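Derivation of every value follows stated rules applied to the coordinates shown; laboratory data play no part. What you see is a predicted model, and the numbers here were worked out from it, not measured in a lab. Cβ atoms are built from the backbone, for glycine too; each structure is taken alone.
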Structure I
Amino acid sequence: MVDLEFISAIADLGIESWNAIAGVEYPFTRYEFLSALETSGAVTAEKGWQPHHMVARREGRVIGVMPMYIKTHSYGEYVFDWSWADAYQRHGRSYYPKLLAAIPFTPATGPRLCVSDEADRDAVMAAVATVLPAHVKALGASSAHILFTKPEVSTAWQEQGFMQRVGPQYHWYDRDYGDFEGFLASFSSRKRKTLRKERRVVAEQGLDLQVLVGDEISAAQWRFFFHCYQLTYAKRSGHGGYLPEAFFAQLAATMSENLVMVVASHGNEPVAVALNFRDEHTLYGRYWGCVREYEFLHFETCYYQGIEYCLREGLRHFDPGAQGEHKIQRGFTPILTYSNHFLADADFSEAVARFLNDEKQHIAQYLREASAMLPFRRGDE
């Protein structure tokens, strides 16, 4: 029998027990990452992110963990359900609180329900799927949501009664290019010239780029990064960002091997920066900012340097983050992301199911059209 409990701080389980199940390969379910969110104050009940992590046990031994939060808003999720909340409100109902299994502020596909190698994954998932609806009602919540799961896992959740939702992102895959010139050789002639021009213009503006990994990143570069991070959010949203400087300081101290920073400089002055995470197979583009605008510098810092890093380091996959249709013509393939949803109210659940079915068809059509925009050679080009 699988027993489930919910804890209000990841420290209640501890680093050894959590990482023994979640592992340290995928950076965003590492204890170090999730703990940094909590201890830095990025996720708190007051900020609408009450930690409520699930722990599965069999005969007292931990066999599964799942990062979860009680949410009182929908910010920082990247799967947009504001219209669902509005519909609840129009009918005199409250959509919040809701239960969320996700990585805060991180739209990166990966494991959510983590299960030990010795345990029966299907049995643990079945136990969670049985308990979560009852737990939603016990909390007085409207719903439960599991975001950015792998396709096959999303299908399994769907079979357990959690509605499936899809969305678009744009990812790069190494198709045995060898190096950046090999990557460009896969482009049509016109698209290849366009990309080369972008990189040339960056160089002609006197900009130098440096890729730094882990402990190579200096304290001054971390300060510059955080300044740029705040500037990006100030321009976009009018606030200084969701994540405090202490969060990044903790990551630098506890999981530096997962961090890859690209710094662009003009002369000796840093002018732009991008922070990526990595694991054994994938580079994850997460944050970008600049103190001065230069033509095509965003593409160079956030995309081309990342692709070159993947090719040098043998990473086969580059997830550069949410949104950005402009990525397609730069060699990032449109793909589907997956999430799963349970709504306690049967009438709202039926309405959302119809909406998701229509949305899925529209997104499938969009992906077909978007894929036609890829820059790769066709046939005898």
Structure II
Amino acid sequence: MKTKLATAIAFSLLAGTTFAAPTFYGEIDLSLDHVQADNKNGVEDRHITDLNSNNSFLGLKGDEKLTDRLSALYQAEFTFYVDNGGSTDTFVPRNLLIGLKDEKLGTLKAGKIDTPVKQLSSVVDTFNNYVANNADVAGIMAGENRIDNVLVYETPAFNVGEGKLEAKLQLATGEGNDTINSTKGGYTVAGRGLGDSWSSSVVYSDKTFVAGLGYDKAIPSRFLGRGFLNADNTAPLLGQDVTASRNVIAEANTIRAIGRINLDNGLSLRALYQNSDIENASASPTANQAAAATIDDAQAWLIGAEYNLPNAKNWTVKGQYSYSDVTFNNASPDFEVNQILAGVDYAFSKQVKVYGTAGYLTVEQGSDEDKQILVGTGFEYKF
């Protein structure tokens, strides 16, 4: 009798309680890409055709109103691989967080979260995630990082003129690790205290203009990336002329500035500039410490444009030029990457589009040079 009474009370309490339904969302992006190498005489040219899953993911997010001003929120995202299901993991974590939002004081989040500096690039990188994430800025620039074990504070949006000003601060803890480490979908920082590594940004936006400035302090970053050069090969020297270390992970101090202008005729102009240097080479993973110790700094920038055809709104043409230059503190010549991309999108709706891409990449160090031509087409579905 007591069990039945307790069950009845529990059901009556649940019946009087309302829960905010979560939002299920995601993106499936699959492309067929052909990359054709052109190396110097005596070095193997490699031609590869890949079916690439371009950062396809599933997400779940929601919030619960606690008071007139205060809400609890959560988010969980996972990358999955449409092309092959993932070589080792079907789902790889992206942003995972829980937090509280006050309408007047701002938002506090905790979990595994993109740095504020990384979030700036999505404003200007028109080829974000292309060719299995190798043709976007992450392929050749430092600063594209997701960090474990962080606290993030986001200010409310302040009205400034006809636009809004927002700021973010992310504090990370290494939880006692002496070196940075790569994890599933992110990195852990080195150190013991909260804030030994941190990232921040300030962004102003209105209807026609976006400007942002961000700074990483001792945030794990990848140096010596090679863009979409034989992008599916992790072995360093397969048919490549430039033989320097690749994908060196190190603590980086990065300053990044971005800007975008949206004109009335459907044209948007975009730009990014950044500079990165090594904070502490000995905090790199053991296999990367020697290479990290030789890096002096890395400068990178991009310019790009998108044009939505005014008389054919379904069509968008776009182009982007990216450049990265890594200098060394020894006799090694600079490591330079030039990347040119052009593309056209046809949008069936806000959720579905098909696209075509063409690109040209050069990787140079001293007299050594690798070249790569890209041609691809893809399908994207957002939900």
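Here are the numbers for the structure shown:
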| read-out | value |
| --- | --- |
| Of the structures I, II, the one that 20 was derived from, the read-out being relative contact order in percent (Cα under 8 Å, 6 or more apart) | I |
| Given 0.10 for FRET efficiency 1/(1 + (r/R0)^6) of positions 21 and 189 (r between Cβ atoms, R0 = 35 Å, to 0.05), calculated: source structure among I, II | I |
| Rg/Rh (Cα atoms, Kirkwood Rh), for residues 85-268 alone - highest-scoring structure of I, II | I |
| Label whose coordinates, when distance in nm of label points 7 Å out along Cα→Cβ at positions 29 and 333 is calculated, return 3.4 (choices I, II) | II |
| Parent structure of the calculated result -0.56, -0.64, given that log10 I(q)/I(0) by the Debye sum over Cα atoms at q = 0.15, 0.16 Å⁻¹, for residues 221-308 alone is the read-out and I, II the choices | I |
| Which of I, II leads on mean projected area of the Cα convex hull in nm², for residues 181-340 alone, largest value | II |
| Among I, II, structure where helix-only ellipticity at 222 nm (-39500 (n - 2.57) for each DSSP H run of 4 or more, over all residues; to 500) as derived comes to -2000 | II |
